[in-house]
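Below you'll find the structures, each written out as structure tokens.
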Structure I
């Protein structure tokens, strides 16, 4: 199966090479980077490293970057698409395990779970307020959506081609809530979702939204879950849950 690893990049010049070179080699593995109009040399470095890349003319946002990533991965013939942030916050060595769960038909979507234990997450530098918000939102999302994921807010994700061809991710937000919308769409469509442990790594060069943006993201997450419930109950149609069809 062909795997395409996509990098949604923004000002990742200091960490891109380390992230790229830490990915285990594997046959049938390709890469693609989308630079969301960085102000540093991310795009030039990607080309120097031999990573096929595209640079947005304007900054489209985290979700907008992913839309370009997934569209291009499908054009490249990917059977499995893995999103890996190039800021080295997620351990690249787990990539083969993400891919394996999809290749072997165990999962359709696989997430990296940074919160194996509270002690490990905090020792990895995760701010206390982010840890508490993550735990609350994950518990709430699991209860409402009927899942049992370790966390709902991981930026390390793997999708099968069928997921990307079924879920209407093109309708999602261009902001950070894109990830929550995508996951809610996957649950609604009946896809099998799993996760694997991955170390939490927060450091100066790693990207991280501030407190204000985190609060906005949290409120948007609650809104997305609420809208899915209304759609499920037939009270108010939610456009992002319609379109391409459901999983068989």
Structure II
């Protein structure tokens, strides 16, 4: 467990959290001496101004998706708990929060804090134990923790029992990938078109939106991966979930 995740766990213990729904993210922020406001913000999703006695979290008033609000609150609360002596102001834009791989160690730490605060590792692992990462499982888990499906997919990558890769595809182009360490295929080039022979390809090229996981050939997803080339008949499960108007998250796992 990272120091940031440990700080989030310690915070949950200090406020008496025992299960999702005990306290809202707003209540946890208030317990940390933070005031939460909604305001119009150009190009910014969340911001915190803080000192050692507390601070103010501002959230873009245009955001009405509660899981996203929860994540922003958890992320900014993370800044207040682990970065107060480093910098008094953090402003997080859309790109840094959606991609989860923001530049700089402080944003990475705030993401790690937010993940543990929203979906504590032990509780999450119990929730998904022995279950494959289908869209139904992920949606149920995300709803249970008040998180987005994307966040739940990524948490499953770290804590689930099946090797998995999470891929973000925007307008048919692979934007980023995030595999579990035991996923057998690792080579997937970013900024390349997704194959038409995948479930994601069906979504973008044929407007076909499968509601259940479907089998695909590993080679269609990973044509340049040596392991896929060596086993051209190997299949994987794939299921897609809408991320935004022009993007989806594809979850791929072993059969």
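For relative contact order in percent (Cα under 8 Å, 6 or more apart), which of the structures I, II scores highest?
Structure I comes out on top.
As an exercise: Rg and Dmax of the Cα atoms in Å, calculated from one structure in I, II, equals 17.1, 52. Which structure is it?
The correct label is I.
Each reported figure results from applying straightforward, stated rules to the coordinates on display, with no laboratory input. Everything numeric in this text was worked out from a predicted model, so none of it was measured.
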